[in-house]
Structure I
Amino acid sequence: MSVEIRAGTLRDICFVAANLREQDRREIFATAILESGTQAGATSYLSSPNWCWTAWIDGQPVAAFGVSIGNYIYQPHLRYAWAYGTEKFKRATPAITRFCLNEWPEQLIAEGVTRVEIRSLADHDFAHKWLSSIRARKEADMLNYGVNGEAFELWAWLKEDWQDVL
């Protein structure tokens with residue numbers, strides 16, 4: 001089983017979002033009022049189509065991940081990372097990690113980015129382990145952040161964290 005990383009397409013990201021594993025579904029639906037996983041996928045893709053990827057196993061997309069631009073006028077140095085997947089997400093994690101560490105820092109720095117923020121559901125333990133593995137830092141607990149009062153954690157990946165991988 002090999003994992004292939006491909007540029008994200010609206011169709012593939014929406015497929016992943018329509019087939020989410022439970023922890024990711026809870027996290028996504030706690031961050032916005034959405035009608036479906038497909039709507040979440042479309043929102044992810046449309047927020048920054050040139051910064052979206054999918055991980056594939058056995059001819060099927062199993063994970064979607066990327067970086068959104070946010071408010072470029074007021075905070076051009078800031079981006080927001082996101083990732084979610086199907087039940088096969090864990091099998092794709094090593095390839096996604098390598099991709100993020102090898103491909104993102106140079107591209108982000110070239111665009112003037114100094115900080116990438118990630119918000120994660122407080123009990124999403126797998127996400128927190130993965131964030132640590134890509135050298136992100138937990139910065140704060142965000143109580144009552146979710147649409148129904150869910151607690152989140154704020155993580156950040158800083159420019160100085162990328163220096164040794166450049």
Structure II
Amino acid sequence: MAVPHITSFCWCMGLEAGSRLIGFIHLIISFLLMVVCSIYAENFRAYVGTVEDAGDRIYSTWYAITCAVAVLSVVHVLLALTLLFAVYKRNTTALRVWVWLMCALFTASFVYVIVSMTFGFSVSGSDIFIAFLEGALFFGLIAYCILCVNSYYLMLKSSEDMEGPHKTDY
């Protein structure tokens with residue numbers, strides 16, 4: 001069974017333009033998330049170790065979470081820059097690295113969501129259903145973006161294979 005691929009991005013865009021759009025959106029969202037989490041981490045850091053934090057340590061917990069998300073968003077900024085570099089330079093190796101790393105992050109986040117769901121929810125059924133729909137939309141969108149970039153990689157790789165070795169005249 002072969003790797004699934006598509007021939008064009010949505011809105012009748014080509015795979016190259018779609019991969020560029022994915023790269024720019026990935027960069028903008030990751031950069032904004034990095035800035036927002038850094039600002040919140042700095043705000044929470046001011047309350048760590050104070051009287052307000054003494055009882056339940058909620059500020060210490062949120063400080064650790066926002067720092068971790070800020071660091072992970074830096075990784076996503078680097079991934080987005082890698083994708084943009086790969087698309088503009090038509091570098092198949094960098095495209096393949098992006099696809100594999102995004103597949104690994106996708107799988108890790110999906111496993112995390114499944115494992116966290118096994119410990120049970122403390123909310124109503126309608127909240128669980130809305131969370132399920134949001135998760136399905138999010139994971140479906142990410143999977144489509146990975147599929148688009150992988151299809152662009154396959155297109156570039158097939159055009160490289162069509163060139164073949166250089167011919168010499170004797």
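Only the coordinates and a few stated rules stand behind these numbers; no lab work does. Since this is a predicted model, take the numbers as computed values, not measurements. Cβ atoms are built from the backbone, for glycine too; each structure is taken alone.
Could you tell me which structure in I, II was used to calculate relative contact order in percent (Cα under 8 Å, 6 or more apart) as 22? Show your work: numbers first, answer last.
Working: I: 22; II: 30.
The read-out comes from structure I.
Using the calculated result -12000 for helix-only ellipticity at 222 nm (-39500 (n - 2.57) for each DSSP H run of 4 or more, over all residues; to 500), pick out the matching structure from I, II.
Working: I: -12000; II: -28000.
The correct label is I.
Thinking of I, II, which structure, once distance in nm of label points 7 Å out along Cα→Cβ at positions 88 and 112 is computed, gives back 3.0? Kindly include the intermediate steps, with their values, before the conclusion.
Details: I: 4.0; II: 3.0.
So the calculation was done on II.
One of I, II was used to calculate FRET efficiency 1/(1 + (r/R0)^6) of positions 24 and 64 (r between Cβ atoms, R0 = 25 Å, to 0.05), giving 0.20; which?
II
Who wins on distance in nm of label points 7 Å out along Cα→Cβ at positions 32 and 96 among I, II, i.e. which is largest?
Numbers: I: 1.7; II: 3.4.
With respect to distance in nm of label points 7 Å out along Cα→Cβ at positions 32 and 96, the highest-scoring structure among I, II is II.
Which structure, out of I, II, was Cα extents along the principal axes in Å derived from, given a value of 85, 36, 27?
Details: I: 39, 35, 30; II: 85, 36, 27.
Answer for the origin of the read-out: II.
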